[in-house]
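Undergrad: There are structures below to look over.
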Structure 1
Amino acid sequence: MSSTDPFLAARVDDGIEHTASKGWLVVGLIGGAIAGAAFTLVTGGVGTAVLAATIAGAAGGGGLGEVLGSMSWAPKHETGRLITGSPNVFINDRAAVMAHVSVGECDEHGPALQRVAEGSSRVYINGFPAARISDLLTCSAAISEGSSNVRIGGEKVQTDPISPEIPDWVHKVLLGVGLAATAVLAGPVVALLGFAGGMSGSYAGAFIGGRLYGEGSDGQKWFALGGSFAGGITGARGGMRLSAGRFSETNGVPLSKEKFDEIIKIPKGEKPDPGSYLPQKYIQQHAEEFSNGASRIVSKSDYNKYGIGKPDKWKSEFVSSKKNMDAIIEETKKAGTGMSDRLGIPKEQLESGDLLRIDFLPTEKYTPRIPTGNEFGARDTDPLWLPGGKLPNGDFEAVISTEGMKNGIDYRVYDFKSGDIYD
């Protein structure tokens, strides 16, 4: 293990060590991939969304693992020893080690020998900077052992190029696939602004941390990490707001106005599946909205006559999310007005006591999806059905199949006015 005194003189046969960056990067890749996939599955993601979340999680987890593995408290591991030194200068009866000419054997970068690349700016041995504990070799391994009683002062001076522990191409690959996966999940605007914010925050944090705690210190790395997270979140939120403003003409659905209008004009029965034109991130958000159940309001007479579902082979039904229905009722009750407008139901009918609320529970028969516009009940006359699973007021809507659902198990029926269970 390395000493806490970085000025102890290095000698032949002293050990060298690498940080945990490489191993923790791999652990982070695996952990991030599992976390990304699990979160997406739990929140209703499928197919491309799960793959993209897995890749994004792996990229983020790998980067985090690499930084944490380079901290001073992270465990280091010996990877070799110094094997050449001065022919005529000895420290504790062992040849003194110098930058540029002395070499070491590193198990992680063999069989080529690795040159000592750093030493003292003040003390020279045979014309070359004397090496000490913590000075690096060209493979980024640090000298971990040294003399117990000979100290060599002076700032570090670098004599040879030092390769990073993690090759630059690995960083570029992680950055590229992480950015691409985020673009699939959240859209290119959010991905690019989040990336720009993260990079800016990281540089700012590294600058401040370096001034406060020193270059290469744990404090600098923590500041860089914190700045990266804060900047990335800020940039992503800005991207979300910008994206929302871009789609004001399409009812908040992330489509161009031309595509939005094109889908509306396609005859009913021929409209494409939403998965072919909507971003995976939006589809995932829609699924999350309905993950805890759905609701709809019907008249007692219609329910008693037709039950649940439209008269098609799936007994399909358009629904709002339970979460949104609860919010509308709570908000309009507090305000004392507006429920009629939010629900699209005449005020007289709301007050008549003739309405029922049906809550569909998230059982195995519950399969909400974004309407295609081909469903029974999707309007092809004014007011027109709109693509994207949203009502004209911006609330989410979905379509479900009620085939085989059982009252009390898959759905419950309540008197809308009193809240009592309706038999």
Structure 2
Amino acid sequence: MKLSSLLGHASELFQLIRASGKPADSLIDSFFRSHKYLGSHDRRFISETVYGTLRHLRRCDTVLRRVMSSRPYAVSPEEGYMLLLAAYLLLVEKQTHVTRGDLLPHMRSSRLKDELADVLNETVTEEESAENDPEEGIGVRHSFPDWIVKRLLQEYGEGETEKLCASLNTQAPLILRVNTLKTTIEECRRQLHAEGVETRRTRLSPVGLEVPKRINIFRLRAFQQGMFEVQDEGSQLVSTLIDPKPTAKLMDVCAGAGGKTLHFAALMANRGEIVAADVSTYRLDQLRKRARRAGVSNVRARAVKDLSDLNDLFAGYFDIVFVDAPCTGLGTIRRNPGLKWTVTEESVHELSVKQRSILEASAPLVKPGGALVYATCTLLREENEDVVDAFLSNHVEFILVNPGFRLSQLGIHREESVRYVKLLPHREGTDGFFCALLQKSR
């Protein structure tokens, strides 16, 4: 397919994502299902261009605004989207073969058509000014909203924030978790190799495999046989850190579709007892299907309208209560770059209130001497440390457990005074995760 037509499809998809606010991956899958005539190379170009433009949106927009500032005519939204895609290809991908002729069929303004070659040339040569303000400089260079950069600077400092934002603009690797209820790491690798899929061991997770080549992993026989799940290495590490014993009684409070639930089941060798609770019956149905494929038999899925319902049944019952709290998901921006532009400060505050409520409601489920674990996949203190600190200030019966030794066992070295688990893409190569381990007094 010609570049002009590919850009037209990419622009259509990009507009759809920007207008809907839904996760890009699901919209891209839906778009390709309704455009089945697109070949694999076409789909790859379209998806990579759309993802790339989402990742570098502010940078491309800033340059284009400078280029267009001396031009007095208006540009339609459709023309603006097309120019953004072209700016991404020219500035980030350095694809200098993108020409006026590729964009011309998509332009309506006669003035813009006349000046299109100049606009593209100036986009390539326009210097991005070095901002004196670190907040704005990092925001423009790495295409993040100022409010997110400001919060990250307060938390991590300038150097660390620069590295973190840069890493969040990279493509996340495809990571598998080997299901040890059905196979071993080496057995799974052999089966994948037989199906034409090469893998390598992950650096930190003892049951993780990285697939360097992007493929449709769900069509493989090994997947259908339940030999593995797709799960980020950071998510695997959170479950591994908790280290539930085979005899444990474990409550997964916000289980969702069960990614960590199934890992807990494997860590417990299909023994003990796991109750997986969620407000969504749809997500729990997905968990049940996944559990059947994985050969998991020690999980009971339970739909709840309110966590107080669980207290009547399970007060003081569980050795481990795991709260995988709903959050902004900013640690997963590599997989969903559109989050940068849909998450707001207001939504952060609303979620932090909800997170505190869930943690409070979960505490009575923990038996004396048991563990309460709070985890998110976000990067912001308001959703992480502040939630846990507020909880601890009201619950003297819980103490924070230093995770340093357990982290060192997994090859992650932190200062001795570390209070929380923080996994970051520029350090560990995982999605961003936060985890706090709390123990209830006897």
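Coordinate-derived values only; no laboratory data. Bear in mind the structure is a predicted one, so any value in this text is a computation, not a measurement. Cβ atoms are built from the backbone, for glycine too; each structure is taken alone.
Undergrad: By the measure distance in nm of label points 7 Å out along Cα→Cβ at positions 119 and 287, tell me the structure among 1, 2 with the highest figure.
TA: 1
Undergrad: Let me ask something else. Match the computed value 0.40 of FRET efficiency 1/(1 + (r/R0)^6) of positions 103 and 215 (r between Cβ atoms, R0 = 30 Å, to 0.05) to one of the structures 1, 2, and report its label.
TA: Derived from 2, not from the others.
Undergrad: Of the structures labelled 1, 2, one was used to calculate FRET efficiency 1/(1 + (r/R0)^6) of positions 111 and 207 (r between Cβ atoms, R0 = 35 Å, to 0.05), giving 0.30. Name it.
TA: Structure 1 accounts for this read-out.
Undergrad: Out of 1, 2, choose the structure whose coordinates give helix-only ellipticity at 222 nm (-39500 (n - 2.57) for each DSSP H run of 4 or more, over all residues; to 500) equal to -15000 when calculated.
TA: 2
Undergrad: Let me ask another. Determine which structure produced the value -0.40, -0.65, -1.21, -1.34 for log10 I(q)/I(0) by the Debye sum over Cα atoms at q = 0.07, 0.09, 0.13, 0.14 Å⁻¹, calculated from the coordinates; the candidates are 1, 2.
TA: Label of the source structure: 2.
Undergrad: Work out which structure the value 21.5 belongs to, where mean count of other Cβ atoms within 10 Å over residues 279-286 was derived from one of 1, 2.
TA: Among 1, 2, the structure yielding 21.5 for mean count of other Cβ atoms within 10 Å over residues 279-286 is 1.
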